[in-house]
Structures are given as C-alpha cells and as structure tokens.
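Pasting the structures in now, so scroll down.
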Structure I
C-alpha cells in the first residue's frame, strides 16, 4: 500500500482517502489530520490523546502514505497482537516480532521486513534494541525503507509512573541512529511533568506537541467512602446487565483472588489476574476477557495496559490508586467505544495511609517523594470533593470545564458540614494523647468512654476527655478518615495505625483555618450510579443488533480474533438502526473499510434482510 508516497507538502486528500477506504471512517477527529500532516512532512510529534481518541490512526495513516515500513514500539505482546489482528482484517500488511512467535514465523517476518513487504511492524523495545535488529534497520534505512518510528505508551519512559520500563530510556538512540526518519510518541496519560520527561528522554525537543482534551464525557464518575466494600461493590454491579464486561481493581494479589471467588459465588463471570499467577494462566484469563462477553476481570494494576477492548462498561476500584494520573489511566479503560460507562471507586483513609507509608519507605529521592505525595494529594482531594468530579480531574491536567452533569456530585450534590470545631477536637486529642494511639482509642477518649485501658493510661484526665460526646463513634471515624486523607494526620505505624499530626494541622489547631467536610451520605452509592449498559439508543431494533453480535462472535471464533476486531458495537448499532439494503449503503457505516465490505458485506446484508 506504500505505492502512493506522501507528497510534500502532504496531501490531505490522500490521507482522507486512506482513512475512508482502509479504515472506514468518513472524517478525521480533532488534531488527527494535523498530526498526520506533521509526520508525512518528515517532522516529529508528541501526542497526548485520551484512550479511545484515535491515537493509532495518527501513525497508521502516515505509515500507508510514506514509503517504507513504520516501526511501532509497543511494550506488551497483547497490545501488538490486538493491533496486528485489527490491521490484517483491514487488509494492511502488518506483522509483529515478539517472544511468542515460533522460529519459522519470526524468520518469515524478518524476511518480509528486509524485503520491504510490510506496511507496519510492531516490536517490543527489548527486541528493537538488540544489535542484530538495529543492524537490520540500519540496512533498511540506507535503502530508504523506514517510513517512521512510533513509540506507543510513551509514558513508560517516565520514572514517576508504575508503568515505567527502563528499556524505554534507550529509545533515544532512534533519534541519533536514524536521522531524518520522523518519530511520534503517543500516550493517553501524562501531566506536564511527564510530558517534559518524555520529550527530554526521547530527544523530542523539536517535536510538535498535540494535547487533546482529557475529557471522557461518556464516563460517569462515582466515588464512595468504604463502609462494607464487598456489599457496596455488589450493589454497584447489580445495576448492570449480565453481559457487561468490566474491570475490578484491588490493591493486593490476595484480595484479587478473594474478590474473584466471591463474585463468582454471587453469580458473576469473574476471573483473577495478577503478577503472581502462572504466565499461561494470566494469558488465558486475558484472552477470555478480550474474546468472551460479560467477563469481569478482577486484577491488580498489572492488568490493563495494552487491552483495547472497546466495550468495557465499567472500571471499579476497591482501593484508592496511587495518583490522579493512575486513576485517570485505569478508569480510561472503560467506554472506549464512546458509549455510556462507569468509573466507580470505594475508598478509605487506610488506603491513603498505605500509599503514604509506601512513599516514605521507597528508595526514591526527596524530590520524587514530594512529587508522589503531591500526586496522591490530588487524588485524595478528588475523593473528598463535593463539586464536579470531572472538573477536578481535568484541572489536574491544566484543563477547565463546566460542571459535567454526569458524575455523582453533579447528579446528586452531597451535603457538607462545617467540621472545623470537630477537626480541632480530634487533632487536639491526638496531641494530648501523645501521638501514640490509633483511631479507636482516640474516639473512646473523645466520647468519654472510661474503659480499663483509658483509666490505666490516665487518659480520662486529659482535657479532651469527653469533649466529643455530641458526635457518634461513626461520625468521629468519618472525621478522622477525612483528616487522614486530607493530610492533617499521618498513620505512623500501619500495623497499629498510630496517628500523628502533620505540619498541615497547625493552622487548623491555631484557629487560622476552617474545614468543610462532605457528609458521609449513602455508603453504598445506591442512588448515585446510573446504569451504564445503555448500549442502544431509542429506535435500534434489539433483535437485529443481537443477531449481528451473535454473527460477529461466530466470525471471531472462526478467525481466532477478538470480536471487536471484526466490528465494534458502534458499527453494528449503526447497521441495526439504518438497515442498509445495498453494498453502497453498507459502505457508509462507520468502520466499514473496503476490505471488510468485500469480505463481510454480503453476509451482513443477508442478516438485515432476514431480520
């Protein structure tokens, strides 16, 4: 397909033709066309675009317009498999080189690369950086056979994130070794600090930056305080159709296993996934999640990157992530198809204390720890916020927005209360008790409970003894949890949960600051989450849509690819709504490229005719 080299200046008409004929889309979105023109002109680009925003097209279209093969650096085998399978369905000459290939397939792929019989080649950074592979690329470069380099999931170069891959740091060699070949770095998650780090480490100082909106308007954000986490999760999940796929994130491997078993007992199709499992079991579970309907993956953060399943209807967190960036990245795996989706989280002060202790115990520099604390603080502020969740998330990425009307706080504004006096009592009690006790003991002091331990320590003689009888024990737990989360208190010893004051507590204790807290509200979030399985708008014939999905599943099994590689739900929805009767009408459907029209068109028209 590289017989039509990209002219200089690049032809927008040629790019649009490729978009329509190969990928089946009628128009570019956002900055896609400008990014493509930048690469076709031989210039570099750094692209930040939310999950589902169309990042792949930004290098796939230029790969088909520029002479030579595009080398795509990708960190995960699953990601490469998904991309290559999708491109092959479109008739694009794509291949991958990774450790899962047998020797003969790898040999044939390398031969096709050297013979310039590929449009795109996906390769892991470890393989690309081997001497033998670089030597092969050197020969290809001398023959003018490299169209571009695309570095996907470019945030892996940042040492701030949990997806850091040391080998990504070595990709700077591409700029030095293959001068004149345009490069594009792409990610869905990067604040300004991470963007600067990507540009510096990948030698993209001269690259044009394209930063799309981080807003995912189809995702409804709901955050609730922990009360009975399993029951809260169950209440949330029961609002979904049994066919809805989703991800449940847990903080530990043990919790993953327990939660997956428990969900199965409740009638859900749940599978565990964590780094401690056998590799073949992890792979099998991932494949089932991708290819089967209605699977819930219960996982640690080891799962997610490279999973391009478009119909994930929800992402649930049973623990607070480490940063706002991690939260955005993980929740962004829901609703990639643009249909309604939910991001639900159940969090508590113990989550915050755990993260803070991990930061303190880490081997990072003081600067690293300060930045980690700041990122955690951003997420805690989101969890505590009584205003629009989306506004808060976007503000962390230097983006402004009006209240969204599609988050829990917008749909059901929470009540707040002036907790200044209660907070001062709680902080003073921590101080008077010697900063050597946990929450339960402090609450008993505040409420004037004269048990044996309190009398033994003389805490019934403290000035803070019995000054908090106006609040229930549950209310005091809420106060302490939010003081922990807000950084006024620190859990110095996680095992015994010893509470200590932080410097942030001083202005509050001195009367120089006030504190407003949100009411605990509905702990199960029963009234806040709206069903996210609204896959079909009014007027779409459910029976035809169901038949189309069943047909798609048969085709996927026959071709041994995920169902969405055949067609996305959005394409099937459009077919069900418009009921095309000719190939020309069918060609107008979103995602219906030339190759798919030739292969699947007659079958689809027959299904429409029969239903």
Structure II
C-alpha cells in the first residue's frame, strides 16, 4: 500500500459507511467496515505523518472509531428501528465499552508511572529484593488505547448481520474489555512497593557497594548519541579493574548493546550525588561534553578523564570545556597538538596518549590498488576499487563549521559512484545524528537512500546470464542502524569517502586509501593545515573533480598514511588496548 492509497483508504471508508448505513445496505456496510479496520491497521506503516496531522485537527483514531460505531448504530436504527431493545442494548454497550477503555487507560498509566519514576534502574545487578514484577503483554498496557479500540469489531461487524447480532457482538466486546482491564490490576498491586524511593536506592546502593566499582563510564545524551558510549563497552569489559556504566536518561539502556558490565540509570542529580557507593570508585570516564557531567564532577575524590567518542580535527576534540576534567585522554600525538594549538586552557601535562583500543578488529585484507613505483605510473596494472564506503558526518550544531558533505555534495557523490564504470559496490552509512538539527540533511539522506534502492533494483535486473559487461560486485548496502558495525564496514571497503570526523583517523588503522570532502572549498594548503588528519588522503572539492582519478588512479599515498597513522593513533606497539589499560591502572593505583 502506497502512501497516497493508504491516505485515500483511511479517509474514504467512513463516508461510505455512513451512506451504507443510511441506505441501508448491511452487505455493503459489512464489507466496507471490514476494509476500514484493515486500512486503520496498515496505515501507520505507510502514512504515519499524515495520521499525526489528522490527530492535530481532532480526527484521530478514537474519533474515527467512534464514527464507525455511530454508523453501526445508525444501520441498526434504520433496519430495526430505534425502539428495538437490541438497538438500545447495543447503544448502551458501546457507551460502556468506552468507559472500560478509560479504566484500562488509567490502570495502564498507573502501572507505567510507577515503573517510570523509580529513582534508579539497573542491568546486570541482583535487585531481586525489590521484587520488580514483569510487565503484562504490551497490548494490555497500551495507554493510548489504540489496540483496545479494535474491541468494537464484534459489535460493528455484528451490526451488519442484524440488530441481535450487533447486540451480542457488543456483549463480546464488553467481556473482552473488562477482561483486559482486570488482567492489569494484579500487576499494579505488585508494583505498589516500588513507590518507596528510599528503599529502592538503599537496595541498589548496597548491590553496587558489594560490586566495589573502580571505574565509571558516564554518559548523558540523546538516544541517537548512544553510540558514543557503546564504543567503549567492549573496551571496559577487557580491563583488569571493575567498571560500571552510569546513564542519566530513562530508557537509555535499551540503546546500548549487550554488555557484562553493571548498568545504572539515575535520572535525578540529587540521587546521583547521594549514591554513596559510586564515591568509592577511583576514575570516571566521560565520552561527551554535556551539561549533566557537572553532577558527577561534583563527587569529591573521583578522578575525571575525558576520553571522547573519537579522535578527529573537529572542535569537539579540543573543546574548552575539557579543562574541567582532571585529565584528557587522546589517541596519539595529534590529539595533544590539537589542545596545544587551540590554547583552550588544557595543560599539556594533563593530556595523556592512550591509543584507540577499539580499532583492533580493523583489518587491511580488502584488495587495494598497487602503489606507484618510482619508474612510471603508466606501467602499473590498474585494478578498480570494488567497494566504496561513503560515510558523511552530521550537520553539527552550527552552520559555519562546514563539516557535513551530505547537504551540498552527498547526492552528487553517490550518483557518481553509482554511475561509475567499471561498477563499484557502495556502502552508505550516515551519522546517527543526521537530521538532528537541519532538516535539509534528512532530506538529502532520504534522497540518497532512494537513489541506492533504485540502483540496486536496476542492478538486479542486469544480473542475467546474457549480461556480458563487467562482473557486478555484490549489492549496494545502506546501513541505517548499529549493525553492521562501522568497523565491519571498514573491513568490507577498499576505499573511504568521508568528511572531517573521527572516521578519518579510525580508518587509517586499515592502511587503505581515503578521501575527505572540502565542503567549505578552502585552498588545499589551508585545508590540510587546519585539518592535519586529511594530509594522507585525497581532497574532494565541490566540483568532485578528483573523484574519477581517485577511483581509477594508482595509490600514491600509502607511505604518507603509514606515517600519519602513528601521529594520529600513536605507536603500533604497545597496542591501543595495552596503553589504555595502563592509563586506567595508573589512576586506580594512585601513581
């Protein structure tokens, strides 16, 4: 069902129902009523924004269901007369059904409210003493009541079979509604003890104290930014010190991948600062500069270190806010130099080079173009890149940073890659925060996805025994979630096209070629001076003039990448995990 057909079906059924009831034509009414239920069920998948607009003008789902019920009553009145006892029974029953829905909504809200105001929620901790009950099935606690609205189906469809069938159907609807509301009541009773905030804090605090955490990973932010914490979970699982994750936004734990680390979500700043078991830790690691960091920074005796969520030439990697931390941990000498050049108040002795332990899984196994020999570039056998990863960054907080290529260059880059001969495989992975601030970035993203889907469809038609052109690589891929992981995309790619971001330094671990977009159209010398991580990559300007040479030319920058890798990520030995663990040990041991 397309978007326009879904909209037409939703709106078109109800006038026809009223006409069929006034006619009256029970057969037509029954058929259209059944179709209207089907369209209501399917429409959210295809026309959700339009349904939201209907709700704003007071034509929401409840109103539409009431219209259908009114039409059913009108049909019974026209076929048996308003004086029929079955008509009266059906009218009273439908009125009572909405009363039951109100009761179900109140009970569901009470249950959700009790669970949502808990002062702390946990994962991987034994809080069985709290006796937190399991939630009932989702349809029983859908406090918006949309699914409960469908309980009028026996009444409405029964009306098309006659007044008696309509009244009996209404009775069935009432029984189902009463059963649904009553089924939730035991869960509400079992959650009553969870209203005792002091008891909950005492139980969880005791469990954390028994665990005796030494290292805290602290995160606060939007759900789309959860990747900033996710990237550190496997690293902290491997250190020799006991680590715990502290989150601040309710429900954020759902956006983290599975981990063996204990996870705490403490929304209230007062509860956090009064959570005494955390004060026994030695080190707190911060992955982003956000306002709620101040609540943890106020805990005395807890040493703070900013580790960020990637090492790049973006301002986030030399933010003046970083001087509030006791230490700033960077990957390699480039990170230290950024703070030194920026002069934002971070002392050089507080900057520590700890590597990027996340990069151990990145390989250089994908085929690459051979480097140019010292004799003649023309004699080199050319081999096309088979897989290109285009991974633009998001639009950032201000327009003057010119970091994302998505809005001005993205669709043209993708079109050039899709039309390239010989064919290449394209992996497209947008930043999780794309469109968070600028809708034009979201529009460009949707345009690119549509282009790739169309090209994939066209390519599938070319995969035919009679096709005699270039061998087509595997299908294009749009990565829209946390899987496949970014580094898995690195391992599949022969070449990266990206913007100014931590992807540049991370991709250097693969040793493979990369290109960086010059969105601001700066002179090449100035661009490389401002963004040192781009020095071993090809620069793509607004005209994309260098793209063809990048795809078909020889790799002349392999040696430059090796040198830049050490500058950005630190020495290869000891590896990043060993250096990071040593930094943790230094703080926890008090040396």
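Laboratory data are not the source of any read-out in this text; all were calculated from the coordinates shown. Everything numeric in this text was worked out from a predicted model, so none of it was measured. Cβ atoms are built from the backbone, for glycine too; each structure is taken alone.
State the single structure among I, II that was used to calculate P(r) over Cα pairs in 5 Å bins from 0, in percent, for residues 135-422 alone, giving 1, 4, 8, 10, 11, 11, 9, 8, 8, 7, 7, 6, 4, 3, 2, 1, 1, 0, 0, 0. That value comes from structure II. In this comparison of I, II, the computed figure -14500 for helix-only ellipticity at 222 nm (-39500 (n - 2.57) for each DSSP H run of 4 or more, over all residues; to 500) is attributed to II. Taking relative contact order in percent (Cα under 8 Å, 6 or more apart) as the criterion, the highest value among I, II goes to I. Match the computed value 28.4 of Kirkwood radius over Cα pairs in Å to one of the structures I, II, and report its label. Structure of origin is II. I, II: which one has mean count of other Cβ atoms within 10 Å over residues 55-62, as calculated, at 24.6? Of the options listed, only I reproduces it. Between structures I, II, the calculation of distance in nm of label points 7 Å out along Cα→Cβ at positions 151 and 343 yields its largest number for II. For the structures shown (I, II), FRET efficiency 1/(1 + (r/R0)^6) of positions 39 and 119 (r between Cβ atoms, R0 = 25 Å, to 0.05) is largest in I. Across the set I, II, distance in nm of label points 7 Å out along Cα→Cβ at positions 183 and 359 reaches its highest value in structure II.
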